[in-house]
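Input: structures, listed below.
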Structure I
Amino acid sequence: MAPRRCRVQPRQIYSFALAEAAGWSGPATEAVDHGLAFFLSKYCRPDGLFRASVAPDGAPVDERAVLYDQAFALLGLYGGYCVTKRAELADQAKSLLECILQHFKHQPIGFREDDGAPYQSNAQMHFFEACIAWSPVLGGAFARTADELGDLCLERLIDSGRGCIDEYYDADWRPKGINADAPQRRVEPGHQFEWAWLLAQWGRMRGRDTTAVVRRLFEIGEASVQARIDAAPAAITPDGALAEPIARLWPQTERLRTAAWLAATETGDTEAFTRAACDAARCVLHYLEMPMPGLWRDKLRGDGTFVDEAAPASSLYHLATAITALKSLVLDATVAASQTA
């Protein structure tokens, strides 16, 4: 059987925490406890960082510690803390953050991946996500790190001319291709949506006006949507040309989450954002039309057919965040309607 990736386990923990907060009546607490027990006992290395993968029985497979995985470990600890309120989870999150700052800090700003890997905005983004989540609970180093990552995005990652965020950068945070054999810059619409949502949360939390940046990132992602399938592609070029047409599930959920947020919070364009959220919701539902309820498709081709493959477990996290956002939009609309009735 295939190894179990570190990054997937805390995503599942966080998803069940979101489900409980959203009112799911299933055994969320039991699922969270089960996930935490396995994750913390099998993935944590002696130095406090988390290894990349283990075998199904928990035996170590890949001992590397990469920033992306540490970011999700922090998010899983946060989900576990929200459900169980166990103080030791907050303590472990603080210890893990200290390890990350010691092992991955890049001067003068941001964080490196692991030895030999290119610098990627994706890992910075998920580290940003985890620090935003923990900031109201623990403040201090989490809030400072969230601010550093927010500033990194605004000052270095965003293309000053086009307003997009690339996937790959050099050590000075200048956009580049993944390597010499693939020099073309890569922009992923799903990450434009995801960064937009996170910058909106950070801006609200820290009193920073990110409105223009959030709207621009959403516009870039929305402009990429392929009319025939009403879905955002995997990748475009910095000028918006289609680079990789396959449409995975997760960018559609990020489109839904960000559109729902903008519809609920922005003034002036509420109708347009609500329409975008509804379009994205219909698109996501298409991926969920499966013979066995509860599974999903992952890759939609430009001709409207799906790739026949297993459902990636990692997608549950994206689905959970999108459903939570859409539920908030519906509740807000219901409350507003009742107040004006």
Structure II
Amino acid sequence: MTSLERLKRRLAGRQVDRLPNLNILMSFAAAYAGVPYSEFMLNPEKKALANIKCHRDFGIDAVTVMSDPYVEAEAFGCKVEYPYDDHPHCTELAVRGYGDIDKLKVRDVSECRRMSATVKVIELYKSTLCDEVPIIGWVEGPVAEFSDIYGINNAMMDLIAEPEWSERVMDICTEQAILFAREQIKAGAHIIGIGDAAASLIGQRLYADMVFPREKRIVDAIHEAGALCKLHICGNITPILDNIARLGVDIADIDSMVDFAEADRRLSGISSANGNLDPVRSILNGSPRDIRNQIDALIESAGNTSMICGGCEIPKNTPHENLLAFIK
């Protein structure tokens, strides 16, 4: 059974040989393949090579384009530095004042180096793996992208102080995400992940009023284009789980601070809950036996369509035997 068949059957609630392994690998994948992180982010061939190697060596049931949150932000005008073997950082925001909204334009994917490189990664996966493995593309969610291009502190304040202006900015971010998602699907992505980490910081009311409608537009556009949708919101999403259920995503990542059984129950029949071992305490610092015991407990507590992985990215220095424990 191929990884793609395994995932499709799991999502349909049918019996499979084992649970799909959708652990998120970024810095780990680069280090394992001996690729400096700047090249992993900017070089499509190096990113594809690293993820395919991890798929084959660790039983990861998908390959992804994930590496950092600045793909669309750079297209919007953020100035980003990419250290040789470290994570990037933004040195100049695209939006520094209210008037800068007039500079924000939805960009053609082919004209932007990071977005076009992402499409290239998917094309490489498609030609190399021939649909045997799910390919996961990625876009930033509305409030995450708002925070990326305006600064997290500014965004959090102006969601309250300037809500109409903030919503206008998020509308532009949403349109860019939809366009980018469609291009990734055309290139061969089977799943599009939406990363909207800042959504766990804003509370139920702001999420329901300002973020949910825009995430829903992205989810619906992904489905209409023929792909599955995976939502990743870091942090404690317990207060917004009922709204997440209304999104209708196919896979909902559940971070380690959320009660997995509760999340699975509230998403039952709608989304496959995917999680939620602590990436540091359990996966980086634990033992293979600890991991196997926690996986057994999670499987026992959850339903027929749940999937088990780390609640967020697997740390760079995770012992290889700990990651292998997921498939053993």
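Read-outs: derived from the displayed coordinates by stated rules, not from any lab. If you're wondering where the values come from, they're calculated on a predicted model, not measured in any experiment. Cβ atoms are built from the backbone, for glycine too; each structure is taken alone.
Quick notes on this structure:
- Each of I, II could give Rg and Dmax of the Cα atoms in Å, for residues 100-219 alone, but the derived value 15.4, 50 comes from II.
- Structure (I, II) behind the derived value -18500 of helix-only ellipticity at 222 nm (-39500 (n - 2.57) for each DSSP H run of 4 or more, over all residues; to 500): I
- Here mean projected area of the Cα convex hull in nm² is compared for structures I, II. The highest value is that of I.
- Computing semi-axes √(5λ) of the Cα gyration tensor in Å, for residues 172-275 alone across structures I, II gives 22, 16, 11 for structure II.
- Comparing distance in nm of label points 7 Å out along Cα→Cβ at positions 108 and 252 across structures I, II, the highest value is found for I.
- For the set I, II, ranking by relative contact order in percent (Cα under 8 Å, 6 or more apart) places II highest.
- Looking across I, II, the calculation of distance in nm of label points 7 Å out along Cα→Cβ at positions 60 and 140 that yields 2.2 traces back to II.
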